[in-house]
Structure formats: structure tokens, C-alpha cells
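J.: What follows are several structures.
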Structure P
């Protein structure tokens, strides 16, 4: 890796994980591995699964350096495919390192969006930390770019009948993803569990679009840390 990193070891995890000292990496790792924000049992909602929840296909949107993907790979060892989608170059480099020993994790350098288009990747202007990069259709000279991709296309090409877990921490791009242009009705009916962090503080309209879209479906709902969790009992 070009980036200077240190390493942490997690109990019961076989492989150490890279992090950048003096950044948000280590606090993010603690949230996922110690506080357990993605540990669905902590919400109490998994009682509805009757112990039968065995994800086959997971999308980790806004994968950052891969901690959530690694968590899912260890929590659900029978999962066949985890797509770890991250737009920012340095984050993606560390993501590749952290997931290299997990054949079920496929890193993809791209950004989830409402259509396929080149996007800029830049700090959000507020937090200026490695987990706060925003994507935009405004392309300027000397600005990092990446490819925008849609959940609809990912789902169609996956070959799986459901998205068992869709985790979204995409720094405001949820506004576009759940817009009409995102055609969420093509894939949202097939999402069993949605784990999402909203970013209205960075982009107004994120929560409005999400709740409008989710209003068409009967779900069980809980908070877990900064995340909202929606579970479709009818798909289980």
C-alpha cells in the first residue's frame, strides 16, 4: 500500500485490519466491531427471522476501508457474495488490502448513484475526514472522479433473487438513490434488510426521499447507532 497504515487485530477474526492513524478509521472500526452497529440481533428485530436469516448476497454501499464488509463476511460465513463499493482512491486501496483474504468480498471502485455517469469525489467541506467524501455530478479540473453505478444494474447482473442486506453509508447520495430517477421500485421490493445512515445535514432531501420510497412497504424498523434499519418480514 502507498498509504502509511497501522494494524489492529479483532478477537475471533483471522486477519489483522489496516487503519490510518489519526483519522476516523479506528473510531469507525470500534463502532462496527465493538459497539456492533451492524449486529442485527442487537436491534431485537431478528426475532422475526426465527433464526433462519442466512444472507446470500450483500451490498456494502460506501464501504470506506472495508470494515463493514469484513464484519458481514465473518458474521455470515455462508454468504456467497459481498460487493464492497467505495469511490475514493485511498479508501479503496485500504479496502482492497482489508478484504483480500475474503474471496466472497468483491471490491468495486465506484459510487452508487441514480444513473451511470462520471462523478467527482471530494471532501464534504464540513467533516474533512476519510469517511466523509461526497460524490457530485459537477466535474472540475484536478478533482478525483469515479464511475456512478445504480443498484438496479447491480441487482440485475448479480443473478441473486434478493438483496439480503443493503448497507448504505453514502454521504448524501441516498437522496439520488431513492429519487424517481434512481428507479428504486426496480430493486427495493427485493431488499430484505436495509441498513442506512442519513445525511440531511450534508444534503437536504435525503430522509424525504428515503421515507417516501419505504412507505410503499410494510417493514419493522429500529435504530442502531447512527443507522436506521428496515426489515421486510414478508420476504423472510
Structure Q
């Protein structure tokens, strides 16, 4: 199923960031499915997600166009939420401001390709399924196991698993850590010196037929927003 953005995001070429949130639509579990979920959660000793990352596969395809008359580059981050935790950069930045510190330029996921675009040039890119796997892993480690957020966000876990030592040993991969999938995505787009546009669409492959079509029973979890714990100013 494809979830297009409602609008084309456009920057002003002055470093201002623009963003849009897309909620992916899933159905609520049936009574039988909820009973099975509760049973598995009891067996494993933690809340097993209804939307499992190993069974919900996400990809973003995007197009960036340089509207200016000079060459410039852009930045694209993707924040988001699982059914347990939301990463909202504005909440993170507010915590750093309260602590009178400079917030790091991070996101839950960062587009790996951000080339210099000539005037009028169009660039097409993909944020892949493995990027979303990493984002789900990082967010769950931060939200439920208090892993240091900058460490887990700037390092790919397969290269440097710093911060993931906060995850209990009996859950750590490849054991019983069932990751929650992202169900809400917020691309954040900016360009430094030239106005640009971003168009994107989210593609979702669902192995368990949990995508919601219409009618009653849409899954709308109550989510806790992640806020870093910082020393007082």
C-alpha cells in the first residue's frame, strides 16, 4: 500500500526546516489476536508490539528539485513513532534549550544521499527498509531501555552497537527482542541557500494483513514522546 504526502514541501532557501507527518493506517487486533499478543508478552516478560518491524516493511521514495539559480545541497531526516515511543526533534530541541545547550542535528533516520544539485536539477532517492529497521531498533532502545540517544542515532548498530548495551541481555538480538514497527513518519526537509521542493511517498509491505482500509477499528495507539534527560544548566 502507498501513502502519498498531502502536500509538496518547499523550503525558502534560508535554512528553514519544513516537515509533514504521515500516519500509516493499520487495524486494531481482534479479540483472539489480542489474547495471543497478551500471552506472548507474558511469556517474554515485556510488551510485544502489535505492529512488528519484522513483518511491516517500510520504504520512502522521494524527489528533490532545486528551484534556485545556484547549486546547493539539502538535508532530509525522518522522525516517527512506534506504538510505544515517538521521536519528535522539536521536543528534543526544547529539552536542550531548557538545559541551555545546543541540540545536535540528528533525526531518527537520515537520508544517506544528499548531493549538490545544480539549478533546476531533480534528484530521486530512497530511504530503504533496512534504514527503517535501524530506526525502529534505535527508537525502541531509547524509549523503553533508556539507551543514550545521540550514540544510537549516529551509529549503525551492525557497525558500532554503542548504547545498545542498555538492552537486557535476554532480549538483545538475535534473542527475543521483537521490535515495534514505525506507524507514523515525519520527514524533515531543509536546504541551505536555495529554495527546493520535496515530494515523497511511503510504501508499506504488510506480511500479516494488518493494514486498515476503511470503517471502524483503526489502530491509534497512545504514544509517549521521547525526551532526553539532560543535566540542568
Structure R
């Protein structure tokens, strides 16, 4: 499998920095409470000085959404949505150990992190603009079709695994109890994204290996 970006995405958003991990050998068991608590505390510290909307990582994605002609306060990147929920509830729901790790690291860095079940992705995965014929399945099982020109994650079978770029993943390829192999994709647009992404990917790798010592976490290039 190959993960890549359409040329037009790279050309229109040259500031984009991506981190990609292929994780193999995970299970639905594993105690991640101490690790997630550590990263959630980092998020609390960052939110003490203001709301998530003031963070440079979130502001960069808001500018990106505005460039895509999406209202930033209507369609939020995943990390902003998580931070907003975390600020209000002082907690995040527990879903799956890998998802819980990704969500807690996402709010600590204020950077979107997507986790895809590789067994549910057909062929290659590309971030590109939609032609309008792709199939997207939401978490309720309902089928939607992305709007023409919308930035999506699309596989070789014309299935969309995320809509509006970092706004909303598909329920079809969400990590679940039976997931053994996953693709982690994190994307950032802010000024210090290169340095921050290196730290973020290292944090995910360390957390995965601590939780599942027999698993593997290999960094992939994004083309």
C-alpha cells in the first residue's frame, strides 16, 4: 500500500507537514490510562492560557479550512474538535487503546491524528479532491457522497475514508476491536510543524511499543 498526496494538494498547501506510521500487531487490550493521562495533562496546561482557538496549530488549520471555503467554526479539524470537547468535559471518551492514545497525543500537540484500519482500506490511499462519485460511510452507517472538489482521503476503490480533509473520518475504516494493523496519519500546517511532527510521531511510536511490546511501528514516507 502507498500513501500519497495529489500534486494539486502539495502545490496549494506547500506548508503541509505529514507524519505517517504503519502499526502492525495491535489488539483491543492494553492499559493506556497512565499514558493518556500524561498527554491530557499537557493539553490542560496549554488550555490554561486560553481556548483551543488561540493555539497556533489550530489557527493554521482554521486558515486552511477558510482557503477551502469552509467556515472554520462550522467545520473544525479533528484536534480542535477534540480539544473543544476536552475543555468542556475535562475528559475524553475511551474508545480503543490505540484511538485513546492517538486522541490524547492529538490534544497535547493540538495536531490532527487519523487512525485507519488497514484491513478496511482497498489498495492505495491518496489525499485528493473529490470527483463527487466516491462513497463515504459515516459512523452511523449512512452513505454520503463528498462534494466535488472537497479534499478527501480516497482509496483505490473510490471509497472516501475522511471528508473535508482533517474534519471527519469514516466509520468504515475506524479502528475497532478486531483491528490488528493500522495506518496513522498526522498533518500540520503551523510554523514549527517539522519539529513538532517529529516529536509527535516519536510519542506515538513509544506509546504503541509500551502498550504492545510485540507490535511494530514503522514510519512511512508520504509522497
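J.: Using the calculated result 34 for relative contact order in percent (Cα under 8 Å, 6 or more apart), pick out the matching structure from P, Q, R.
T.: So the calculation was done on R.
J.: Match the computed value 6.3 of distance in nm of label points 7 Å out along Cα→Cβ at positions 38 and 70 to one of the structures P, Q, R, and report its label.
T.: Here the read-out was taken from Q.
J.: Moving to a separate point now. Taking 14.3, 44 as the value of Rg and Dmax of the Cα atoms in Å, for residues 78-189 alone derived from one of the structures shown (P, Q, R), identify that structure.
T.: Comparing all candidates, it corresponds to P.
Coordinate-derived values only; no laboratory data. What you see is a predicted model; the values in this text were computed from it and never measured. Cβ atoms are built from the backbone, for glycine too; each structure is taken alone.
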